[in-house]
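Engineer: Some structures are shown below for you to check.
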Structure 1
Amino acid sequence: MAGLLELKHVGIFTRDNASDDDYRLDVIQRLFSRARIEVTRLPAEGIGPLDLIIALGGDGTVLRALSTWPGVPVLAVNFGHLGFLTASDRSELDSVLVRLLGDDYFLEERLTLEVTHRGAAYRCVNEVVVKGTTHMIQIGIQVNGQPVSNPRGDGVIVGTPTGSTAYLLSTGAPLIMPNVDCINVKPLNEYSFSSRSMILPGSARVDLQVADEIRGGEILLVCDGNHVVRVTPGDAIHVERSTVPARLVFFEQDYFFRNLKSRLHW
């Protein structure tokens with residue numbers, strides 16, 4: 001948990017091709033102007049530092065906000081479908097903003113990943129996936145410099161607790177509360193009945209070594225389902241905790257289980 005925010009400049013970020021009327025942005029701007037808080041519709045050029053971003057959309061919108069403005073806290077209101085990362089639904093927008101301005105909230109910092117490949121670094125909030133497109137591939141996994149396994153299958157996912165409700169959820173990996181300090185390594189459709197997830201400390205360093213011999217097709221490195229990079233056989237990928245966490249605003253301490261019940265119909 002982190003302390004409260006001093007709000008002077010707030011950005012509003014919505015799904016692509018959305019109109020102002022869809023999100024009642026005029027109402028939001030009037031409410032903040034009364035509190036003498038500057039509001040900017042994002043993206044915008046030449047803006048100053050932001051104290052908060054209000055993301056109006058689904059989890060994809062939230063991820064784009066966290067990636068585009070790293071380190072800036074995000075308040076997410078669900079205007080999409082699943083909304084595991086959101087603090088409330090659209091019907092609660094007015095009450096959420098009143099609670100925000102009344103300092104009735106808390107700020108949660110979550111582990112993110114830094115992925116290094118061929119000298120380029122990428123930051124992931126949910127997961128990084130290294131996978132073949134048409135054939136099985138073999139990837140050597142090392143943890144803190146120690147060889148662990150060489151799974152052969154569709155690839156490998158390295159994810160965060162936040163990512164346990166994203167791609168990892170569909171693979172059968174465990175759900176992990178966001179405040180657990182760990183990294184999840186999961187072979188993807190490994191050609192073995194013994195395939196299991198590994199839950200590592202958040203301080204762990206994970207190295208993925210793609211085998212030199214691949215039957216065919218492309219190998220892709222994908223961060224949070226958006227940023228896609230081609231990988232060459234023999235390449236190494238290094239994954240560790242990023243120095244910049246994801247910072248999210250919430251209002252109820254039990255939000256994680258409430259979201260699971262509403263989204264997964266528990």
Structure 2
Amino acid sequence: MITRAVSGLILVSAMLSILIFFSDKFFLFWGAVMSIAYFEGLKFSRYSRGLRLIYLVSALLWMLSLFGASFMDSLAHFVALPLLSLFVFLTASIFLYEGEHDFYFFYDFCGLFSTFIYISMFYTPIFYLATRPDAVEILLFLFGLMWIQDTLAYFFGKAFGKRKLAVSLSPKKTWEGSILGLIGAYLCLWPLQMLFELQVQNYLLLFVILVGIAGQVGDLLESFYKRNFGVKDSGSILPGHGGVLDRFDSVTAGSIVYLALNAFLRAL
């Protein structure tokens with residue numbers, strides 16, 4: 001518990017320092033986080049070295065595309081350019097299959113391809129948000145919401161939790177902790193709402209509920225993924241927390257809903 005708290009405090013302090021004092025460089029930090037996540041994804045492969053190489057090359061292409069898109073300031077570029085690496089992954093896998101076709105090849109393909117999709121699609125929105133002029137306001141809300149919600153859900157769950165949220169995926173999570181965590185997060189963020197971007201200020205409760213629920217689902221999704229591949233932690237880079245995939249599962253899922261909700265409200 002102490003190790004987890006200390007490493008968490010160091011991580012939060014480092015991220016806040018970069019975000020506040022070097023906000024224009026935060027996308028570089030997040031690029032490093034994504035790169036580590038891709039390497040952690042190799043845990044979901046057991047047989048084909050050829051597929052692992054294809055996976056890593058495709059991940060490299062995706063990252064290079066993201067860095068290229070970051071200088072073009074367009075959401076379309078963040079979608080169109082990286083998708084080329086997806087095409088490379090599929091094409092290379094088809095040709096590799098000719099030399100390795102068996103059941104285990106397909107098992108590895110499913111594991112690595114789904115991992116590649118998961119990391120690429122879930123981690124790219126934050127990379128995009130980090131390149132925007134209002135990146136500090138947006139990311140303070142996203143990370144603040146997830147950190148507060150996760151912490152409160154843990155303590156409220158231990159104190160009042162009776163009904164399990166998802167027994168087979170995360171036995172310690174409870175409905176009481178989940179709901180009280182959301183309520184507590186809103187009460188904590190309400191006095192700070194002027195720090196966030198305009199849409200969040202105007203619809204704080206809506207953003208906290210929808211983005212917060214998405215974060216909880218993202219946490220369960222990561223648990224679902226690890227359990228089905230027999231993996232306890234995605235890595236050990238963060239003592240007490242596991243790996244990058246373990247630590248950022250909530251905020252990456254929440255960022256997708258944030259983008260969708262923000263776009264919907266702007267269209268009204």
Structure 3
Amino acid sequence: MLLAIDVGNSNIVLGVFDGATLIQSWRLQTLRERTSDELGLLVEGLFAHSKIEHSKISGVILGSVVPPLTGTFRAMVLRYFGIAALIVEPGVNTLMPILYENPSEVGADRIVNAVAAMDKFGTGLGTPMIVVDFGTATTLDAISAKGEYLGGAICPGVQISAEALFQRAARLPRIDVRKPARVVGRTTVGAMESGLFWGYVGMVEGLVKRMSDELGGNAICVATGGLADVIAPETDLIQHVDGDLTLHGLRIVWERNQKP
């Protein structure tokens with residue numbers, strides 16, 4: 001079995017695969033101060049609770065956008081699983097050409113998302129794709145009709161925007177991001193909810209459309225991340241939603257790096 005670990009700025013997601021089947025996953029808060037021993041005991045506890053045998057893990061792959069935790073997880077895997085984790089970094093075989101001017105700048109999550117989207121939802125060469133990941137930041141990544149990673153756009157996540165309103169405007173309260181009952185808010189909270197939610201939908205639609213036009217039109221759009229299930233139903237520009245896209249991308253990259 002394979003343990004896939006996605007270390008993000010807000011959450012750490014772990015998934016256990018039996019072949020191509022995701023049999024269990026967990027989502028933890030990202031705390032940069034955790035030690036490798038703390039992480040090891042935490043993972044062992046999750047395994048025990050889900051009745052997954054520690055000894056059956058034959059491989060571990062790690063994608064991280066939090067450099068202080070990359071080494072911590074590497075040490076944890078080596079100590080508690082007795083194997084070296086495959087780290088998604090420059091030089092790892094993804095079978096996807098990276099056309100970014102500096103490929104080392106691209107986050108591991110963006111690469112594995114693109115790999116998974118092409119594998120799961122691509123219709124073969126000839127159709128470009130766009131992946132929208134609603135995380136701490138919202139990223140939009142473009143894959144060419146030839147299956148090449150081109151780049152994309154990085155925007156503040158909707159929760160970051162909501163927090164900025166609260167912190168920078170003295171009379172505005174802190175609110176949760178949710179779909180409001182109407183676009184025209186009749187209270188301060190209602191107006192904030194409308195601006196955040198519908199403004200975010202409009203931003204995503206605008207970027208997806210402009211990106212699709214730049215790719216030649218008719219790009220397939222796949223969404224993942226925390227708000228994907230909330231935003232996607234409000235626009236017909238997103239065709240697929242997959243909350244486990246990043247984990248599957250890690251699995252695919254792992255498989256592509258195994259010797260035949």
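Engineer: Can you say which of 1, 2, 3 returns -26000 when helix-only ellipticity at 222 nm (-39500 (n - 2.57) for each DSSP H run of 4 or more, over all residues; to 500) is computed? Please report the intermediate quantities before stating the final value.
Structural biologist: On the way: 1: -4500; 2: -26000; 3: -12000.
Clearly, the read-out refers to 2.
Engineer: Now for a separate question. If you rank structures 1, 2, 3 by mean count of other Cβ atoms within 10 Å over residues 51-58, which sits at the top with the largest value?
Structural biologist: Looking at the calculated values, the largest one is 1.
Each reported figure results from applying straightforward, stated rules to the coordinates on display, with no laboratory input. Predicted, not measured: the structure shown is a model, and the values here were computed from it. Cβ atoms are built from the backbone, for glycine too; each structure is taken alone.
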